[in-house]
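Take a look at these structures.
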Structure P
Amino acid sequence: MQVELDPVSRKAFESELAELESEFRGTIGSETIERYVGESIDRMQGARLTDFLPLFVHRFTRERLRALAQSEGKLTKDVPEVLFVCVHNAGRSQMAAGLLDRLAQGKVHVRSAGSTPADEINAAALTAMAEIGIDLTQEFPKPLTDEVVAAADVVITMGCGDACPIFPGKRYLDWEVSDPAGRSLEEVRGIRDDIAGRVRQLIDELIPAPTA
């Protein structure tokens, strides 16, 4: 369903719209940008993001617009795009994205999403990641959308079943990783380390080793 941006919301998000229209000028039209902002507001209204809603709407919309431009060939991809998907985007996929972003050191661009996003990131996952110097407190569960899948080179599902759309030309992987929900911190540390090992192997596959 396409959500139109009502006048009140348009006024409230005027600065975010202006920034996005400036960034994507000549690539994506203003009507599309406004529609995406409206959809982002609608999708996030139930989440516990009230105080930071404009910031998160801007970030979520920007990622969707970049993915849209990439999937349509209007924006060049300089590095491989990896998308992690789990049910709630509150534990496994967030941890995987944080680890890949840190360990790839800019040589891979990473996104994450959830087929049924939660209100907030799992507290034990936040703690376990903070222990190794990765701060996920500025992240938030994001809905899975077609354009982020279409823009990805590698899509890694982590327990979302058949909810992830299938696009030709993508590499699909399914990592059978335990869900941190309801687990102790010690158990979540084990999940974190399991994901880290998988991420390191993925980096070896995506980034060729330098030749002597």
Structure Q
Amino acid sequence: MKILVVYYSTYGHVQKMAEAVVEGAKQVQGAEVVLRRVPETLPPDIIEKMGATAAQQAQAHIPSCTVDELAQADAIIFGTPTRFGNMCGQMRQFLDATGQLWAEGALVGKAGSVFAATATQHGGQEATLLSFHTTLLHHGLVVVGLPYTFQGQMRIDEVAGGSPYGATTIAGTKGERMPSENELAAARFQGKHVAEIAEKLTS
């Protein structure tokens, strides 16, 4: 059973969440978990002006995903920063190249899930996940969220991302906040949960 975790991260926040998702998915026996990032579309000089060069270099060891890898997986877990309540442009461009997979029905029946990051607590946490789900549904993926059996999303003692639609983190308007332990726990839970659903779908 192959679990593919595909993400884009500008400053490393979504990368940290993706790595936690991988940890969770690996807890399911027999799960082969692969981490990939979508190709960058911005030129290096723009990345530098954004102050993201170091974060991008820290991800250089993670291979870029190819469209064909989606079809080879039993479950796909996507991670994205939000852009005005939607996925980022890099993720959108990658998914816009999956028309042939759609025509072939190559992703129908696979488990699909999404996690995300926003700058602020109410900056598109749920809208980003829900708008991403539309693409998964068009591909026939079985959408998997983050059930309330993850008790961490019931907490009110601290500011935290996360909803029944998926794990999220709050990065801060200057990227100054990295995922909290509660948010990473949500990502691990989601990774394990998706892998367990995929196991049932493939058995």
*To which of P, Q does the computed value -11500 (helix-only ellipticity at 222 nm (-39500 (n - 2.57) for each DSSP H run of 4 or more, over all residues; to 500)) belong?*
Q
*asked:* Given 24.2 as the derived value for mean count of other Cβ atoms within 10 Å over residues 18-25, which of the supplied structures P, Q does it correspond to?
replied: Q
*From P, Q, which structure was log10 I(q)/I(0) by the Debye sum over Cα atoms at q = 0.09, 0.14, 0.18 Å⁻¹ = -0.36, -0.86, -1.33 calculated on?*
P
_One of P, Q was used to compute relative contact order in percent (Cα under 8 Å, 6 or more apart), and the result was 19. Which label is that?_
P
*Kindly point out which one of P, Q the value 18.0 was derived from, the read-out being mean count of other Cβ atoms within 10 Å over residues 90-97.*
Q
_Which entry (P, Q) yields the derived value 0.10 for FRET efficiency 1/(1 + (r/R0)^6) of positions 10 and 106 (r between Cβ atoms, R0 = 25 Å, to 0.05)_ = P
*For distance in nm of label points 7 Å out along Cα→Cβ at positions 42 and 186, which of the structures P, Q scores highest?*
P
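The numbers here are math on the coordinates, done by the rules we state, and not lab data. Note that the structure is a prediction, hence the values are computed from the model and not measured. Cβ atoms are built from the backbone, for glycine too; each structure is taken alone.
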